[in-house]
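These are the structures, in structure tokens.
Every number here is computed from the coordinates shown, using simple stated rules; none is lab data. If you're wondering where the values come from, they're calculated on a predicted model, not measured in any experiment. Cβ atoms are built from the backbone, for glycine too; each structure is taken alone.
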Structure 1
Amino acid sequence: MTRTRMSNGGLLDIVDTLVLSYEVGFAKPDPRIYTVALQRLGADPADVLFIDDTPGHVTTAQTLGMAGHVHTDAEDTITRITDFLRRPN
């Protein structure tokens with residue numbers, strides 16, 4: 001039902017993958033959900049910026065090797081994304 005609503009709303013047209021906790025059987029901050037997302041994307045954790053408004057969720061991502069950012073406002077988050085994208089590889 002959730003996936004259908006998201007698809008009907010156009011979300012699936014703008015994301016590479018969608019990991020729904022009820023489909024995989026675990027949710028943040030369980031590290032397995034982050035691992036599923038990384039695997040589906042074929043992404044190296046070092047190449048990922050994880051953004052969430054819950055500090056514990058960000059901490060879990062960081063323990064897996066991702067960069068993390070706690071969202072508090074749009075301006076700060078946009079700056080963090082911009083800085084992340086500008087970093088040397």
Structure 2
Amino acid sequence: MQPIDIGIVAVALGMAVAAYRILRGPSSSDRGAGADVVFFGFVGLVAFLGFRLNTDLVVDIVLVCTLVGFLSALSVARLISGGKR
């Protein structure tokens with residue numbers, strides 16, 4: 001097994017644990033944190049896939065996804081806090 005394959009499995013396991021936290025989380029903040037972990041795990045899987053396929057296009061995709069994920073994390077935090085700053 002190559003190190004990239006081990007990384008893919010580790011990220012997938014982390015995403016599975018976070019998905020469980022989204023489904024069973026007692027509070028909305030747990031669900032928001034789990035959603036962030038799942039999204040950034042997806043970005044990590046895309047990056048690993050880019051390394052595996054040896055393509056340069058993945059760098060642009062990961063950059064855009066990371067920016068969108070950061071903005072969505074801010075939106076979820078604002079939603080959880082009830083719109084307070």
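Miscellaneous remarks
- Among 1, 2, structure where relative contact order in percent (Cα under 8 Å, 6 or more apart) as derived comes to 28: 2
- Identity of the structure behind -14000 (criterion: helix-only ellipticity at 222 nm (-39500 (n - 2.57) for each DSSP H run of 4 or more, over all residues; to 500), calculated), options 1, 2: 1
- For 10.4 (mean count of other Cβ atoms within 10 Å over residues 4-11, calculated) the corresponding structure among 1, 2: 1
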